[in-house]
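Take a look at the structures listed below.
Values quoted throughout were computed directly from the atomic coordinates according to the rules given, and no laboratory measurement underlies them. In this text the structure is predicted, and so the values were computed from the model without any measurement. Cβ atoms are built from the backbone, for glycine too; each structure is taken alone.
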Structure 1
Amino acid sequence: MINRVLHRVYVGDSEYTQKDLDDCGIRWVLNVGGKKTGLEDYHRHLSDDGCNSFIDVMDAVLQARQRILCGATVLIHCRAGMSRSPFIIAKHLESMGMDLFDAVQFVKEKHPMTQINQELLHMEDGGK
């Protein structure tokens, strides 16, 4: 399932098709899940268990942010579309000045299946 979270920013799971991308006008895909789909433009494997480096997370955020700021319509997805991909969008919103808690709530309103793993949310408290 793909949901629009922001103008030109979509979040979803790995079950999307080329038709879904075309229907939404998506031109760039970031996969932060484990398995490549063959349709992504950039893949950065992140896990839900807190074993991500801050650099890996910020790389994913910056890759997406660069495309968003250049006017591309993007999809950020992981396997289930519940934790890692919504987290990257929340981090993007935080980088634009929104409080992380408020950003997560905003993403949840647009993508109700969002259930960001607490290990991801607490990375700044001493993430690797």
Structure 2
Amino acid sequence: MSKFVKVRTELRDLTMIKRALDDLGLKYQEDANYRHDWSGATHAAELVVKVGMLTSFGLRRNEEGVYEILGDNMGLSSQQDTLQQLNQRYAYHKVLNEVGKAGFSLVEETTDRNKAIRLVVRRWA
């Protein structure tokens, strides 16, 4: 039986989350309500993300400033690859943002066959 669940993440920066979703080609609505399909319950969310024709999930900031994923346990279990890609693209953008703030620039980027991303940054004196 399907049920509503909240999944804790380490996502903290909404701008980086949006960039990651854009990279993945996922459509989202801002300041929307996530609606659990089976129970009909709704929950306010900063983002509601549509994955495929039937599946969606929400992202809501909790009291600690960390985003949690709102969704259906069965739907989320079928979206593990998407959620892993979201985490990877979020980390990618967060790293590039932080190294840019520190005065570094990206000089090389490679992705291996396991989809691990390797970034080489350099700061010119």
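Table for the structure above
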quantity	calculated
Computed -9500 for helix-only ellipticity at 222 nm (-39500 (n - 2.57) for each DSSP H run of 4 or more, over all residues; to 500) - originating structure among 1, 2	2
Top of 1, 2 by mean count of other Cβ atoms within 10 Å over residues 23-30, largest first	1
Structures 1, 2, by mean count of other Cβ atoms within 10 Å over residues 39-46: label with the highest value	1
Rg and Dmax of the Cα atoms in Å, for residues 47-102 alone from the coordinates reads 13.4, 42; which among 1, 2	2
Read-out relative contact order in percent (Cα under 8 Å, 6 or more apart), computed value 31, structure in 1, 2	1
For mean count of other Cβ atoms within 10 Å over residues 15-22 computed as 13.2, the structure of 1, 2 it came from	1
Structure from which 16.4, 60 was derived, Rg and Dmax of the Cα atoms in Å, options 1, 2	2
